[in-house]
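Next up, some structures in C-alpha cells.
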Structure 1
Amino acid sequence: MKKINILGVGNALVDKQFLIDESFLKEISIDKGTMGLCDENYQENLFEKLSRKFKNSKNACGGSATNTVFAASALGSQCGFLGKVAKDKNGYFYSDDLEKIGILNSVISEGDENTGTCLIMITEDAERTMSTCLGISADLNFSDVDENLINESEIIYLEGYLVSSDSCFEASKKIIEAGKKNNSKIAISLSDPNIVKAFKTRLTEWMLDPIDYLFCNYEEAKTFCSSSDLEVIRQKLLHSAKNIFITLGSEGAYVISSKTIETINGFPAKAIDTNGAGDMFAGGTLNLMTMGRTLKDAARFGCFLASKGVENIGPRLPQEKYSEIYEKFLKFD
C-alpha cells in the first residue's frame, strides 16, 4: 500500500485577500470572476492600491492544488505537494504552513525570482476575481521534483493553471508519465475558463490517454467542449477522462462515467466568498474516494463541504472544522 493518498501538483502561491467594491474592478479594468496573470511590478502596484482602499485578510498558503490537498489532509488523507517557492519570507511561510498540517513537500528551491502571490478580490455577491503573479512557481522543472513522492502516491492531482507556464507544462507531462508507470491514478482540474480558452491544446495533451478523474465547473466544461449540451459534453469529455465531476455552484454537481450521468443536488448556503469552492469540492471528494466510497457519495460530500466553505472568507477553513463538517454530513448521509 502506498503511503500517500493524494499528491497535489500546482503553483505555490501566497494568497492575499481583500473584500472590495465592484466598482474597483472597473477602475482597474479587470473582468469580475476571472483569473489574470501579471508581472511583479503590476502585482506590487495593485497590492498598494488595494491596501490603501480595503481591508486585507491574513496571508494564506494558497494555489488551487494546495487548497485541495489541504482540505483532504484536514479530513484525514495522507497528502503531499509538488510546487516551487523561493528562499524568501513568503516561501518559508508557505513551506511551514504545509508542514504544520502534515503535508509532505519539498517546495523550497534555488532561484532569483520571488515566491508567487495571488491577490484575491471578493465582491459583495461573493464572487472572487484574482490577479496572479506566478513568480518562481512558473519555473517548476522535473528536476525539482522529489520522485519518491510520485512513486508513493495513490492519486496525483494536477491543477490546470500549470499549463500557462512552459516549464510547468513540460514538468507536469513527466509527472503524469511517472505516475502512470507507478500505477498512480491521475486526476486533473481544468481550473478556470480563461485557462481552458488559452491553453486547450495543452490540456488536451495531458489527457491523450484518458486520465482517471477530471474536475471542472460547467463553464469550463462548455468551453473545453465548445458546447452547452450536456450529452455532447459527456461524450467529448469521456475521450479525455474515465470519470468526470462537473460542479454547478449552489445547484450541486454531475458525476459522469461511460454508463451514467448522476445528478448531485446542492446544499443551501449563505455564500459570502466563493473563492476556493471548487478546491474544497475536489478535496472532499478525493478524500472520500480514498476511503472507498462511491463517486456519487464522494461528490455529495464534496458539495456539502463546498457549501460550508462559501459561508466563510478565504479558500480554507480552520483545520479542525473539516472533521466537524464531515460529522454533520453523516447525519444527511
Structure 2
Amino acid sequence: MATKDQILSLLLSCRGSFLSGEELAQSLGVSRAAVWKGVKALKEAGFPIDAQQNRGYRLEPGLDILSAPGILGQLDKGHPYKIDLRPAVTSTNALLREQAALGAAEGTVLISGSQSQGRGRLGRSFFSPADTGVYLSVLLRPGLEDPSGAARLTTMAALAACEAVSEIAGQQAQIKWVNDVFLDGRKVAGILTEASVSLEDGSLDYVVLGVGFNLYAPADGFPAEIAHTAGAILSAPLDNGKNALSAAFLNRFWALYRSPEGYEERYRQHCMVLGRDIWVISPRGQHPARALDLDKNCGLIIEYPDGTRQTLRAGEVRIREKKG
C-alpha cells in the first residue's frame, strides 16, 4: 500500500481527531518528509485534509469520497476482497470481465464513482453520473457445474444490496423481483450478473456481479426517461457514506455466498411483489398475472388469469397499479 493510502487509512481510523506528522511517521516507519508528500498527494486527489501547525492533520468533517482504505477498514475479518478503485470507468463489469479472462482471482472488486457506459439488464444503460453513486463489480469463481446456479448469486446480491441500503438509509428497502432494490417506491439500486461458461464441459468459468447504487440524487435530477422511477438512498450527504455503503454490501454478500442456507426466506421477506397483481414483461409484450410465492431457488411462482401457473427463473415484472 502506498504511503498516501496508509496515511488515509490512519486518518480514517480516527476521523475528527488530529494526528501529528511525527505520529504518522512513527506509525508508518517513514520520514516526516514522506508524510508531507503523502498528505500533499491526498489533497491533490481531492481529499479535504485540515492541516494545522502544532496539531497535525485530520480529515475535514462531512467527507464522502470513495477510497480503498475507507472501504477496507470497514470490511469483516477474513474477507477475500482485493479492491481496485478507479475514479471513472467505462463499465466496471466490462473491465472486470477483461481481468477475469486474464486469470484475476475470486474476490477481485472493481469500484468506481462514475461510469460512461454503465450497463443494466436487458441491454439497457445504467445512469452512472459522477459524485452521486457507487458502482462496483465482484469477480466470483463458484465452480458450479450448472450455469443456472448464477441465478442464485443474483438473488443473493439483491438481498445483500437491499439490506445494505436499509442500513445506510435507516429505513426498510424492498426487492422488486428479481434484482432491483426500491426505497420509498423508487429504484435505488440495480444488479447485472454476467457469466462465462466453459466450452469444454458447460460449467461456469466465472461470474461478474455488478451492482449500481444511487446514493444521492444528481444536482440536475435524473434523466426524463427514468425520472418517474429512479430515486436516491439519501437526501443529504453522509460522512463516509460511499465507503460505508460499499463495505455494507460486500460484507453481506460474502456472508451469503459462503453460507447461503436460509437466505431464501430473508429474500421473501423483502420481496415487494408477492401477493400483488403484476405484469410479466416479455419480448411478446406484457401479460397480467399474480405473484404467489417464491420457490427454494427464489424463482417467482405466478398465476395467470386462466389459472395457469408458471415459475419464472429470470425476466422482468412490474406491479400493476389499481385504477381509481
Structure 3
Amino acid sequence: MSKAAPYAGLTPDRVLDAVESAGFACDGRQLALNSFENRVYQIGLADGSQVVAKFYRPGRWSDAAILEEHAFTRELFAREIPVVPPLAAAGRTLHAHAGFRFAVFPKQGGRAPEFDRPEILEWMGRFLGRIHAIGALERYAARPALDIAAFGEEPRDFLLGSGFIPAELEAAWSSVVDQALEGVRYAYERAGKVAALRLHGDCHKGNVLWTDSGATSGPHFVDFDDSRSGPAVQDFWMLLSGDEQTMGVQLGQILRGYEQFREFDDRELHLIEALRTLRLIHYSAWIARRWHDPAFPAAFPWFGTPRYWQDRILELREQIALMNEAPLRPV
C-alpha cells in the first residue's frame, strides 16, 4: 500500500473479500460510513443482517494496542454496559487481509442524544461512572496516556517543522502555543496527582447512539479507537456546551448520575480547559499528519491558509484566559 494514499488499495471488492475471509458471508451490499482516521463500511450479510467493518489506518496502532481496546470494550459489554465491542470470529477480533487490519462489529442503530434534557445527561453520567469503575480496575500496557507531552509538546514541535504554518504567522503561533502549554502545566499543578484510568477518550455526541425502546434503551457508546489512559474528566468535558452557567448545570447533571457508581475527584475540574487546549493543538497536528491522505485536503481545504492559523492563535489566547480563571463548578 502507498504511504501517500494508505487506503488506495482498499477497493469495494477487497473490502468484501476481507470480511468474508473473517468468516462472514456477504451479500454484496456495502455502504461507506463517515470516518477520516479509519475506513468504515456497513456490510450486508447473506442472512439479511448487517455488520460494520472497520479498517484500521496503517501504522497508527500496534496489534497489541488494538487488542487492548477490543479487550476493554468486550469487558464492558460482558458487564452489561452498553458499548459496541468487536465480534469474535474463529476466536479472533482482529483480522488481516491484503495488508489491511480490520475488525467487524454488530450494527448499532440509534440517534443523536438530546443533551438539553437533564435526565439524558444524568443517564449518561450513570453509564460513564460504570465505564470508569471498570476502567480503573486495570491499566493499559500498549496504549499510550493522554498527557501534555503526547497531546501538546510533540504536536507543537511537529507543526513547527511541518511547513503548514505561514511564515508570517509562525512566530506568533509559536509564542501563543508556548504560553498555552504553560497554562496547561499550571492547571495540572493545581489539580495535583489525579488518577489515570482507561477511558473512552473521545466521548462526544457523535460517538453516542441513543435508542428509545426495549431493554436496550438509552446511550450506546461506540468507537473506542481513541481510548487511552487519562483523567476521568476527559470523558465529560466534550459533552458540555454553552455559557459557563449552562455548562455548570450540565456538569452537575452528569455528576449526579456518575457518582451513583464512582466518586469523582473534584480536583480534576482544573483540567477541563487544559484538556480542551491540548485537544486544539493536537487536532491541528492530526490534520497535518494526515494531509497525504486524499480525504483530508478535500475535507479541510482551508487548512494551511493564513485565516486558519489566525483563528487558531485567537483560539489559544482565549484558552489562556480561561485557564487563568476559576475552574467550572457543577450546579
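The numbers here are math on the coordinates, done by the rules we state, and not lab data. Please read all numbers here as calculations on a predicted model, not as lab measurements. Cβ atoms are built from the backbone, for glycine too; each structure is taken alone.
I have 33, 23, 17 for semi-axes √(5λ) of the Cα gyration tensor in Å, for residues 45-236 alone, calculated from one of the structures 1, 2, 3. Which structure is it? Intermediate values should be presented prior to the final figure.
Working: 1: 26, 23, 16; 2: 29, 22, 15; 3: 33, 23, 17.
Only structure 3 yields this read-out.
Given 9.5 as the derived value for mean projected area of the Cα convex hull in nm², for residues 165-260 alone, which of the supplied structures 1, 2, 3 does it correspond to?
On the way: 1: 6.3; 2: 8.2; 3: 9.5.
This figure was derived from 3.
Given that Cα extents along the principal axes in Å, derived from a single structure, equals 53, 44, 40, which label among 1, 2, 3 identifies that structure?
Working: 1: 53, 44, 40; 2: 78, 54, 34; 3: 58, 50, 34.
Checking each candidate, the match is 1.
Sticking with this one: Say we calculate distance in nm of label points 7 Å out along Cα→Cβ at positions 213 and 309 for every structure; which of 1, 2, 3 gives the highest result?
Numbers: 1: 1.3; 2: 3.7; 3: 5.4.
If we compare distance in nm of label points 7 Å out along Cα→Cβ at positions 213 and 309 over 1, 2, 3, the biggest value is for 3.
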